[in-house]
Structure I
Amino acid sequence: MKLNLNGKFALVTGGSRGIGRRTALMFAEEGCNVAICARDRVWLSKTEHELSATGVKTLSIAADVRKLEDIQRVVGTVIEAWGTIHVLVNNAGGEGIRIAESPETISDEVWLEALDLNTLAAVRFTGLVIPFMRRQKWGRVVTVASRHGREGGGRPWYTMAKAAEIGFMKSFAMNFDFARDGITFNTIAPGAVLTEAGSWADFMKEDPEKLRAKVMATRPMGRLGLPEEIGAVVLFVCSEHASLLSGACIPVDGAESSAF
């Protein structure tokens, strides 16, 4: 199946590591030009080198997606270089501060940090790219949320932010003007994914046998997901074949979640 992404221009936020990095590389392997942004310049440089090796046009931009001026600079840089954006993958985010306190005592700072890093970043990036997608009568916006956003669980501030992302994508998908200009909006809800950095990677380094036992006891497939398994679904959602797919929240979690 040809995805027909060759020659298009994509922006993947949080694209230097983990799901974002693998997704960006998979776009590049399809001949799609890719821009990535993230805070870590070292990882950005490494991933940009990998992207460039595929032969597509690439950009890497250091940015903090919690800051509006950085988001504006990222989109402005891509538009100045390429003139448009066909695909936006809102992947930047995170679980925020790890706190053992009871949820009702947690400060506003923690809740707002989660919203800034996840939801508001996605809202801002999406708002900035829509005019270009409408002009060309084609666009794909995909937001990487979490299974917790679909069904609850996890850190409350993170779950709240991810649930908000899902509602945001659904609301924009139902907008008649956007839909009739050929733009789709979807959410991917991964379960636990093993990446090169993060809590699962730390767990693996500390006690791999304990991790395997935990995963076998709690996950139907007896394993963690891989970034490329999330990326494959993102690519299909962004392809020409997914033109009727909009407003969906797609779980990619190996039946980890209990929600339908």
Structure II
Amino acid sequence: MSNVRVERDGSIGTVTLDRPEQRNAISIAMLEEITAAFAELGADSSLRVVVLAGEGDHFCAGADFSDLTMMTPEGFDYGRSFEHAIDAMAACPVPVVAKVQGAALGAGCQIVGGSDLAIAAEDARFGIPAARLGLVINFENVQRLVLSVGVKRAGEILYTGRELSGLEAADWGLVNEAVPARALDARVRELCETIAAGAPLTARAFKRGIGIVVRHASLERERDGDADVIGEFDALASQAFASADLAEGVRAFRERRPPRFEGR
């Protein structure tokens, strides 16, 4: 039985962690399902945004350690599978919006960090309790955290295992916004509809560009090894600039009407 659900609603896709009885704690099997889900949705050219959600009262309480420890081969397999899942989110060409309620701890917090945007309930809980478990999270996830909240606050989260409320997470920059729990679904839907109404080629180019910056690719095009990576972003940007959607967006602006984008 799958514990990851994939759904589509027009141009909005949804990946739901569906293991509420374990507070959506993530097993190795679920990581493989998450990777497959984002690969599937990423190949769907009709989609313009994807929501990542957790079924029930919690987003994700962390990794499922019930059948492994981190010092076994299975533990290292978990780490590799976790990075594959985060990479699949990053490789998905459309923005991924995390919708966070309840616990987003450990692996759950890192998944939020790997999303493109995040909206949380005010009473959600965020934290990476690695210091209390003797674990070390992947460097790329440390990097994402530092870029989101800054050096000092990243240190406080990682060194102390401090938990943040949704309101604190928004204040620190870990999520975009915190709203009352009753308003979470509506706010995420509103954000996704705003993204979906925009020019899809532009959104894809910006996602690629932000991803390059997050990975610390040099913006100096003379540097060895950087030209190809930057070139991918340039190619996407050029595609958007030459698109019919850009022309439509200009016309709509001049005519003071909503644009009708088609992704071409």
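No value in this document is a laboratory result; all are computed from the given coordinates. These numbers come from a predicted model, not from an experiment. Cβ atoms are built from the backbone, for glycine too; each structure is taken alone.
Before moving on, here are some points about what is shown:
- Comparison of I, II by distance in nm of label points 7 Å out along Cα→Cβ at positions 92 and 124 - largest value held by: II
- Of the structures I, II, the one that 20 was derived from, the read-out being relative contact order in percent (Cα under 8 Å, 6 or more apart): I
- When mean count of other Cβ atoms within 10 Å over residues 4-11 is computed for each of I, II, the largest belongs to: I
- For log10 I(q)/I(0) by the Debye sum over Cα atoms at q = 0.13, 0.15 Å⁻¹, for residues 52-187 alone computed as -0.51, -0.69, the structure of I, II it came from: II
- Origin of the value 31, 22, 18, where semi-axes √(5λ) of the Cα gyration tensor in Å was derived from one of I, II: II
- Looking at mean count of other Cβ atoms within 10 Å over residues 156-163 over structures I, II, structure I comes out largest.
- FRET efficiency 1/(1 + (r/R0)^6) of positions 44 and 108 (r between Cβ atoms, R0 = 30 Å, to 0.05) - highest-scoring structure of I, II: II
- A value of 0.25 for FRET efficiency 1/(1 + (r/R0)^6) of positions 148 and 244 (r between Cβ atoms, R0 = 30 Å, to 0.05), calculated from one of I, II, originates in structure II.
- Label whose coordinates, when mean count of other Cβ atoms within 10 Å over residues 132-139 is calculated, return 12.5 (choices I, II): II
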